[in-house]
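Visitor: Take a look at these structures.
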Structure P
């Protein structure tokens, strides 16, 4: 049972839920009348945010974090931004991992060029460097940095360590660069939603089952969007901390801002096993705490789940799927056809076997969600003495760190998996983002990873190649493997729950991890490679701007993987202009050419040349009241993208920076899917416009003129007049911008975070 409360709730003594409409019951239980504003301060989240807030206001937070983490798709760009902005050394522990390291070098950065750059940066500026195959970034942070009452910032969206008492946030690189520059993470105080747990999971139910049930309940309605999920209630202690970690990492897929859990003796034991017992802090809500909403979950009612393509929220009980197999698969095929847009085909109905089962082609247990110790142990127990067969189905298992790997090995559990036919791989995030175990055309992969977005697993519809991913827990994946790849619920096996004690041994870390924190060697040199490039110069925002619509996307949601594809395209991760060539390449392949053409006209304008196309547009602009005397040389030209709801998914700032280096000045939306993508846009100097009304007045290649755009950044953002220039006429539309902090306004006016800092933060 997953129940969403319609309004706020009070939690009394950590156990009793009282809907706000029944607030009188608070006094009956406590002897004191309910005081909502005071009770808001009773959440765990409030106490942690207050302790890290640098401002005088809890309404407008300015956060400084205890530590940061980035992987090798993002850390070069972050450090390059901070260097260009005046960074001297790392002012806080900053962990650079290489868990996205298997990207090929074809056409892009050689992997080890980035890795050597990261090691040299850790030495020069005083950071920590985790070499390839040693640990997935989030597992390393759980093992070495997360602790009670801390806050950690990461450049990967799945930066979530709430089960260890740490509020962690995944954001774009700009926000990490700010921390390196001793600036703050600025955000309005978020709502806090109670995730109230009762009962105990069934032995055959894993953390991914619970996570998918939550995603299915809250994603589409935005129940926890940009809020903090606070896990409370007696059900928390029914699960081990390792198990809780597997649920917690998936909170990102709900679009929440962060997560936090109450801690208990098992949390303490986990930290003690990792030689960090001093990091334990008992965290519980106050005797009376108020939450802005509540998701109530009876853990005993959760059953094995599957999230069908193309989102973690597309979740069904496996039993329900089989009861309605053809109907559900038919709907999924329709969704696949929409993704492919006639460029490729993907079918599922043909994968129904004669005995009515769904045949899958690949199973993966990996990364920050699936590669945890407990998950791999359960898979090994399920497959011991069995044989996955020599057919097309195969299984790969990626333990999440070398300490996890070595303990599984010493216990003989990896041998049990390999004897059954599974392939054991090193710590790597690849299957989660399209750079490892890419499935064949028209293949279905089941994965205990975090995402199953379109194209994320490696599909290339434009080249006729289309596959898909369904998310499942490691237990059901193992049960499926034991059944030769026929989709099977873990409920069919009786081997669960016998988990040997984990023996953490960090000798692999002692041998290979470089720790230079507080030991910066400022005179040492950074090591570059030929395809590691600086950020290009960017203009400050002009008073008036002319936007050419270079793409119009009417999908319900546009993910960051569509804005800038993951996988092999990320081999250009350290070359801003090289990577930008792939912007929207799997969604709107013509976008890059259109954006470059607009950028060329802006370059001409700066050189004193006015293209005939712009001259014609300006004649129409001059017919707008108040704009009669505006000249082309006074109007900055840039591209824009319209998308209904962009930015779900990855925190990679490249989804925004690629647009910017191609000359984009703004995005126009109905809604931003996540805060992190909106922040990325602003940090790269783009105005995050919203459109009032529907996007019926403009199409691709139309112009939108925004007078007084710069002045608008200093004033009321709620109504910004603009004009669609089309067919020789100017048609008025109205844009607006959701509230921005003072620094966000300044960054946009400066044209980028780099300019903002170079110009003395003006």
Structure Q
């Protein structure tokens, strides 16, 4: 009997479908205050004065807080502490919050916030990364040229490889700011203790331990007097960390100041203005190959816009540079990824972490290369895919697990009937008068599991497991359930590790007063890191139970086995409850804290291990393009992934399905409408910021190609981010195939205007 690898029912499913699950915005408490933030009127300005008197004197207003009310540190952040959660001397983007009003009702807070008067001295707006570099205006004084982090991956002699190439392709690609577009906007509630200076914070909180640390630093409160309890979260995708953290700190400040519970939620418009986005990145690429299509070298300069705060920009650019070259063999690599501070909306963690952008650029460039050589896009990839024992573009020798990218790709190719459709659509599109045209595109990825070498010392996971006297197993882990089914997967791994049925497992709610510090649920680390910690705890508990059985039954336990709710050793075969009873009869508690730290990785920019292990993925998209309307209909998508072992296969397929839809939105629709002169966003609601609806979702086929990873406790590795990564590249390659011009549309999104004018330029002018 094995639990891992079976599709058990999600433990939170019933509560969600019956409406009983409590989200951040559902909390109502007696005496609760309601909050409204006052946002900056200028993206870049000195704050000369803040007048809160009129607002404070409004009926129902309990208090108005500004930066002057902060007792401790003024900045927060997960990796880089540079974000002002209440703007002090300067505004850096239009989402900066200068003051927060707390009142008896939301309407009172909204009206009072309008009365806060701020006097500004406007400064020049740096709305473009290229103009921000070495500009006299400095947004963060610690970064005098406004550049905040870069990674340079190198292998071999790139100039020699390009010079020796028979064909060199030069391309330019641009991606946009992308909103996380979770259904539930940010909402937090802070509740003060009536007995001491203690606060409990609840809500849509992805990184509870980071929030706890920030409250500790800002409010000078002992960590033991700060309790963080995430509620059910209505989607996150990396988006409910710094913004929700800032809200939690503001709410805690007000709660301790007033002695009343404080509710702080954002409207959709506020959420879009204030929260961080996916990094827009520009790519300048040179790709060289011999006449048979074997890649000789890749040179790329990637420039990312990190907006007003550094946030996660350095690790995002790390992944762009180390994973952007894809799962392809090449003699040489020169991949320089840099991030620049601007006055635009800030950027941060989002599903993919810099890789969907890079894959979009590389895969379209590969299609151009294939066209110049005279082979198909599939063939160019077949000739260059990494195999077992190869060295990755970043110098990692892949001899520790199955390098399954070829198997993954071929499985997707077969499911989509790619070769037949590619030949058919290529032939049909030779008819230049054809107004509705079909195309098919393919893209691959090689995703590093967890944080990687740039997070050495950061990547730690912990779990507390206790076997109760009735032989049921209680698991406390601090990784947050975001809607991805993580708690169910963790429960399955705990059942497998203990050798008991899933029914014996109870999963505790995330609570920093009960769960050990385990880091944030980011970087596709939940299953891999959590599973390793669970295995460690289970092994410790097995040792406690074994020692007890040896005493009680007077038998050797060297060969003890825990499986199928039984415990076998020597000539004994007893039930798991009997073994637990033996423990408690000796006053031994079968309980353990499991810990796992990723081994320190050594990567110097060209050799070593940039990541501990990898997930392999391939997406294929089939589209129909209407040249007269500019519309793109995605007809079908196939996505195949090898995430090692699927802990819960149906949940894994659900992750893939959602990832494909998210990729479709980024590829075709999503655009915040940034005005770079003012740094203002034009599209701040779901009426104008278009995301895919049920009517846009095509036939999506998720496939699993499992090769259990020997470096993982239960064979599983990352899936959350790989599920999205190649999709944008696949869809845009398909559009360009339909246009009979590989790489033609090179900026995102490929919306109505871009596709319509592409058709005008490529076909109508010729006619």
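Visitor: If Cα extents along the principal axes in Å, for residues 528-663 alone comes out at 83, 40, 24 when worked out from the coordinates, which of P, Q was used?
Guide: Of the structures listed, the value fits Q.
Visitor: Follow-up question, since we're still on this one. Have a look at P, Q and say which one yields 4.9 for distance in nm of label points 7 Å out along Cα→Cβ at positions 72 and 608, as calculated.
Guide: Label of the source structure: P.
Visitor: A further question follows. Quick one: FRET efficiency 1/(1 + (r/R0)^6) of positions 128 and 392 (r between Cβ atoms, R0 = 41 Å, to 0.05) came out at 0.75 when computed from one of P, Q, so which one is it?
Guide: Structure Q accounts for this read-out.
Visitor: Hey, another quick one. Compute mean count of other Cβ atoms within 10 Å over residues 224-231 for each of P, Q and report the one that scores greatest.
Guide: That would be structure P.
Visitor: Tell me which structure, out of P, Q, gives 23.1 once mean count of other Cβ atoms within 10 Å over residues 296-303 is calculated.
Guide: Derived from the structure labelled Q.
Bear in mind these aren't lab numbers, they're just calculated from the coordinates by the rules spelled out. Values in this document were obtained by computation on a predicted structure and should not be read as measured data. Cβ atoms are built from the backbone, for glycine too; each structure is taken alone.
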